[in-house]
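Below are structures written as structure tokens.
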Structure I
Amino acid sequence: MIRRLLHRFTFGLERFIVRGALHQLLFIAALIVLVSIVSGTVVFLAAPDFGDYHESIWWGFLRLTDPGYLGDDKGVVARTVSTIVTILGYVLFMGALIAIMTQGLGRLMRRLESGVSPITLTGHILILGWTNRTLTIVKELLLSEGRVQRFLHRMHTNRLKVVIMAEEVSADLVMELKASLGELWDPSTLILRSGSPLHKEHLSRVDFMNAAAIILPADDFSEGGAETLDARIVKTILSLANTGDRQGSPLPILTTELFDSRKMGITRSAYSGDIEIIPGSTVISRLIAQNVRHSGLSNVYAELLTHSSGNEIYMREFPELVGRPFRELAARFQRAIPLGVIRPDGDRITPCLNPASDFEIRGKDRLVFVAENYDAIAPDGVSEDGDLPVAAPIDRKASERSGSRRVLVLGWNHKLPSLLTEFLSYTGEKFVVTVVSRVPAEERRIFNERFAGDLSRIDVEHVEADFTAPHDLQGLHPENYDNVVFLSSDRLDSGEESDARTILSYLLLRTILPPDAGTPEILIELVDPDNHALFANRPGEVLISPVIISHMLAHVTLRRDLWTVFEELFTANGAEIYFRPPSYYRAEDRALLFSEIQRLVAAQGDIALGVYTRRGQDGALERLHLNPARDTEWPLSDNDEIVVLTTYT
């Protein structure tokens, strides 16, 4: 019975103490009062010098809290009790209190560092989730100073604040962010918070209703694969919408990514605010398909999508140009290349890229340019060359793109059905595709039929083999193909593992191919941007799919209309960036100013964007020159190509 009572007391004491520092302090205070009463009572009864009981209790409290009183006592009893109480004072008053306060302060600091305290901001950019896209998104936002300032001006705020919600904020996470950003790191601009966007209280922690924009990125290596991640994205959007609707305020602009483009409609209907959805698999598949058809095209998109160097895509209204024909614009803008316009059409925005030369600018049209910066798209006046020539009507025949192309795809991921669909969309071309993976062929066929539908018009062969094994890769005879495409695997645990497998198979392929082989063209999809440097000065092109999508998410967030332009450029029909030999425009074997190249290209109904030199005077094997100075002279050879914007119908 006594033991049970003791256990009950111990259990009750434990439950009281674990409630936190305040309850621990109350417990120590109770012990101090108890020791003061007991010691005061003992000396009051044993020492006749104490005439007042309350004075004896005060005597005990002073000895407990201040060791300096130890030498003032007289008599054996008083000195003995004083010594015991003084020792207890070291334990209770000094040791226990300091320990409790230190632990409490430590817990407070850890709580503050863990990012669970709510913020109060207005006009910030909120990134929901720490994925393999987050670091690139943050870096691109910090680099895009001009576009960010224009975005902040439209949002009626002055300073950029980026809030990142991660599952759990830790010192390692902060160090990773700091190491990635380098000189761009600014703790006053970047704020990290722990939480899940699926919980209402966590969303209020990042003040999401007062955000200027929300970015919801995907993750290539999310648990459960692409289908599970898309479901999680939709669930998060529902959580945002439901929480915002209950507050009765308009929802912030949302930019997100889905792997399965078929879910875009239902996802859009789940959010009552403005939303832009980037179909990640479709975008990367379109880029891969276009790079298969045009070697070097990845360099064009890499420059257009980043703010770190080179040219980007800008948009701006020019009321003074309303009613003017499009052919006049090239002469008016000497530091930028007009691509066309985007035109409001009710609730929609219609892109009109590479329009006819007599196309007239209307009110509210926003002109689309390729330029080095926003200031470069200011009119420079009319040059001496005058307007570009009026192009004769041209019917792009399928024969221009006809022929059969053999493509060897090494690897398997959820993007393959979209890639096959893109190949199928080029009706004037024939693709013979061989897909090699350790994934069972029957499983791949079922997956393709489920997500891509009827692929009977394209020749697809599924081979079960390990392309990292020399015997298996050699047996595929890669030298007989026009293109070899390495797809990153999303079935491994991380991007490092996926890229390691890709790098190994690439090196193996280079040992198999003859040293002087001009074919096949090699395209490598990577996941980790740190591995890009490993392919410097090596044959082949590199696409880092998470980086491309991250750039799009960042830019579309800052300028929603950009997605309309990107979507038009990446589709099979309509406006498309193309590489053409100088002979196509009768510009071969002679030196021409870029302004002269523009006129020759415009006469064929295209827009000259730049020059791709396959062997420059500086010794570089390949170099892209977008939007060069108009007075730059180009001695074009058969190895060079002109980068143009053309249109297929």
Structure II
Amino acid sequence: MVSQAAGRILRKVGHGVDRFLGPLRQWRLSGSGLARNMGAKSIDDLWDTLLKNPSPAMVSPADAAEFRAASPVGAAAILSRAGDVLIRRVNLATAGALLLPQPVSWSLDYKTSHIWPKGRFSKFQHQGPAAPGDVKIPWELSRQQWLIPLGQAYVMTGEERYAQSAREYIEDWLDHNPYGATVNWGSASEAAMRVFTWNWLFHAIGKSEAWGDGRFRARFLQTIHSHGVFIEKRVDRRDMEGIHYLVCAAGLVFAGLFFGRGREPERWEQAGWGILENEIDHQFHADGVSRENSTAFHRLATEVFLYTALYRQRCNRPAPELYKERLRKMGAYILAYSRPDGQPPLFGEGDGARMLPFRFAQLDDHRYLAGIIGLMTDDGGLCARFSGPRDEVFWVLGSAMAQKLPESFSLISDPSSVAFREGGVFIMKNKVDHLFINCGPMGDGGNGHNDLLSFEAYLDGVSVISDSGAYGFEAPEERSGGFRKTAFHSTPMVNGEEINPEPGAGAGKPMPMLYNWTPGERYDLFSGSHTGYHRLSSPVTVKRTIVLDKALHGLIVEDSLTGSGIRNSVVPFHVSAGFSIKGLDGNMALLTHNGSKFLMAWRAEGWAVRTVKGWMALRYGVKQERPVVEFYANSGPRKLLVVIIPANGAPDSPIKYAKESLEKLV
């Protein structure tokens, strides 16, 4: 322990020294100094040489023309988004629509109006309960991913106004964010995010007249180099968790391949790739499920591993087969958890973070990654099962590759139910039904929720039961656990206790237990439990059985709570936003939404039932009210049987139907 503490102190001292030496190093490598360091005669010579290096994603005007022909709606959306950026209108996942001031307030939380002052970034509290604002807002703004539509618009049209605008925003950032001296240098992974954006923008816009000024070119190249130095000095497994470590590793690869040659860039690339090769086995289960236990972070981590491997492949550095095989598993998991409408479940933490977002409609559709993985790894099965828009595939791989995928925009072409046993995810589905059940290990890195045995239910083409999502890491509601808590998930809660009092903690994590997984032609059956309440002085066992009837699109949930330590228990069903509920006074209610009607029936001896106000966050920082049906009891072991089924064609006695179905299966 002493050596670990001493190591942390030494690393912090090193970071402090770097904050003072960084500006000096930048001055030494400014202009001709950087060119000489890279073996070039001048900055212009270096610029032209770097433009010949491969781009991390498509920048071909010919491919862009084919994209416009294949996806006129997608192209129009990009040009519209670029037009907004020209007039300083941007849209952030963390803050929504903004009108940026001139100059931009890069260190401002646009929601609370808090501004982090200039100075050594480590001096200021920028995360955690004591933080004065949400640092993710200036951080996302400083990633400058909202400039990507300008690059896309330039590639599609060749119009200089897009290049000029991108240059002005980048210069504005450089003017107001000196090395290590603002909150936007508060995280090495945020520096890496800028490297991803600027690398692609360089290849998309670098030949424009607007980017031809020698002073701008020198500052731009110098800044990417200084970002590589900054990341290298801070990427350390002992100081980082999960996704942040991966993003930093990818940042080193992107900075290294951007320059392509030179002692430092080569070292960055080798170090970053070494980390990713090692971590792909540590960050994902063998079945492809992220250990973070978050679908949002599964998407981001998949982008990191995939796009970095693609970039290296373009530089004639192919990934090993074992790496590709794990990518295939990650892609198969994405296809499995995507609902028929393309949406993923809301499980675990998430802030909408992306690596290189090229499409801005239906932001939560992850299926493009399965298509890109299938094409990159030559997996015909993944390609054949692909569904959804191909816009991102065009921008990542180019037109010829994108057109190898089937053109399908909605229906999932692989309706088979599937279990991801190592990751603990069980998915029941057909073409109109989709159940996502969590019976896996608690997520690593603090990004998992108290959601063991919780589920989402999409029945007969309608989302009926949904997770609460992630409202915001720094929001007041989240500082005490908020949306991570057991009560925010459709899973039993005993004695008001959390399933896991310390989400993310290693020792003492609740263990999931699978009893039965039997998919079938008509019925799918799941049965499982967990040890979360075994820690109580009088242990309690929660067992849940879930059945999907694919013929009637019916959901059956049976809960059994046993043990002498039960003082009270609550079983919530978080109904999706927009539903209204009528008739809770008996043993059946009607759930209605936009003309869709579902019966919810129950056998609940010893339970009372009520509706309470709940919340769901479809994206970071934005929540909406929704109803929660709560069953609650104040003593003793209890059993609860609940059925949700479309009203049209429902059996006369849903409970009798449920009991008979369970008797057949269990």
Structure III
Amino acid sequence: MTNNNSHSVADVADLLYRNSIGGIVICMIASSALVFAFPASIIFEQKMFWWGIINLLMGLRLLEVVYWHFQTPAKRSSNAEHWLFRFRTGAILTALCWGLFGAFSMPWLGDVEFVTTVIILSALAGAAPTPLSADRFLALFYSCALILPISVMGLFDLEYMRQVLGGMGVFFALTMVFNGLKITGFTKHAIYLKNHNQKLLQQVSLDKQELALKNDALAKSNQEIIKAKDGLAEEVARQTEDLRFLSEHDGLTGLFNRAAFLSRLQMALSACSASRAILFIDLNKFKGINDTQGHDTGDEVLKKIASILQELPGDPVCCRWGGDEFVLFLTMETNDVALQYADLINMLLKNQQPTFGFEVSAAIGIAFSNRHGQDADALIRRADIAMFVHKRKLYGKAAVVFEPHYLSELEYKEYLRNGLAQAIQNDELFLVFQPVFNLHSGKVSGYEALVRWHFKQQVIEPEEFIPLAEQSHLICNIGFWVLERAIKAMQEHVADESIVLAVNVSVLQLKTNDFAKNLLQILKTTQFPASRLQLEITESVFCDEPENLMETFSLLSLKGVRFCLDDFGTGYSSMVQLQAFPFSTIKLDKCFISDLEGAGGAIIRSVVMLAGELNMNVVVEGVENKRQLDWVHDQGINTIQGYFCAKPMSKPAADFKPALVFEQFQSFH
């Protein structure tokens, strides 16, 4: 029910109840007159019975009206339909009592009594539409129910006088219907106008309130305009200063930007002959922080690092060079002092681990103006090269100071990159296989295929040429070459289908559109069971929108291919991310087994417990002595890999059992 309809029903009920007392009292008087004015009537006893019923009904209705008057307006309005139903019921019963009285008493009434009854009923019927005008049905029904029954009976009576009165009664009833329609129409329209006017008044009140609010807002706006006008000159000056600051500073960290820093460095180099040290700082694995912790967290890390750099001793001039790179310069002459300074920076970064919740470190390259040139761009380039050497080759040091031969190392990288492009064609790549042992059975459970490169009479380590292959987009061709050769070797030398082949896969391979299709085609061509193939993928799979790789993972997993998360614990993956991918095995990096007395042992135990909850197998890499082997066995870990068990070999073997591991296996059992 709409709000307007609700108000209309409440108004109808209100009018009916307020106008009902007079009608009820008149009914009681009229009924008494009809009964007691003719005591000699032959149906006096029946009339007394009827009188008792209608007066009982009138009494109940009177009590109903009194009870209604004692209700609060809110209760009346909320139960308007209920009150209207009760009133209608009482009025209809009243009309039926009068109608039945006229119909059943007519045959036994004398002429005078008949005429009197018709007159009283006509009077009651004529008076009814006005107090009942709020309810059209009730007004029309009440009038007709009173006069029509006795009139119709009289119309068909044998006496002419009664026929005339009956006809007049029917005509009178029709007149009452016409009159009732007009009266009820007027009342209905009046109710509508009342509610509509009330609604208009409410709207006017709301409009006034809204206008007052707008006037207040306008007044406040005028005051603000006056204040703004008064402070306009000051604001322009402040904004001019802000623009100057923004033109020279990084918006996130507040450090100098590249252009402003270069200008100040060149001015410092030209101003005096004192040696300046330029430190080029690049955060390690910062992309992983952004991808796993979120860019907001990454921004907070950058701001905190900027704050640390600004508070360093020696009053350095600091710059955010771009992304996760920072550059600073200060007066400094010797390598030892510069390396100590770099060590201080990394120590301060490491101390932030409780704040960040993860460790942050940096690769730092250093160049000196008294040895490496007086040109600002060239000095920063040399510090950048030294940083690159630190990140790629000399990570254990605090920093790396630029040396001229580092330029030739870059040329050497390009030389390797060019050679790698022809490595497959020149048959320079070869495979070795390192066994993976199951301590529970004492047997080999699998082999990891490892690629090597024999180039110009020397073996190039994977740590050196795999990044070059990824940078040069050669990794996909090399990856499928490794896969085909490894499968062929397993088919030739290991028929036992319980022994699994593990192959390392680059995330760049996974991202190619046809990786899954090509891999499944190789399995189909070689008829190598998918369940014997395990793809080892590093934690970098969780970076750079990992959800885009889910289709590849799902397709290969459905075909039976297994997945292993390699070098777990060296990146920024979480167990939540791990659950989203179909990994069946976690391979712990060898850095943990080498630090059993430190955090490494605790981390291994935690991972084993969590992997057990996820129903995943754990492989520990880097087991190189008996003490480590015993410790791993005591933790309930059954799968190991490392030089203590076996070094990589030229081909896999199904029955390979190194003596040390076999003896240890027997001691376990």
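We did not get these values from a lab; they are worked out from the coordinates using the rules stated. No experiment lies behind these values; they were computed from the predicted model shown.
Identify the structure, out of I, II, III, from whose coordinates percent of Cα pairs over 25 Å apart, for residues 450-561 alone was calculated to give 24.
III
Quick check: 0.99 is what I get for Rg/Rh (Cα atoms, Kirkwood Rh), calculated from one of I, II, III. Which structure matches?
The correct label is II.
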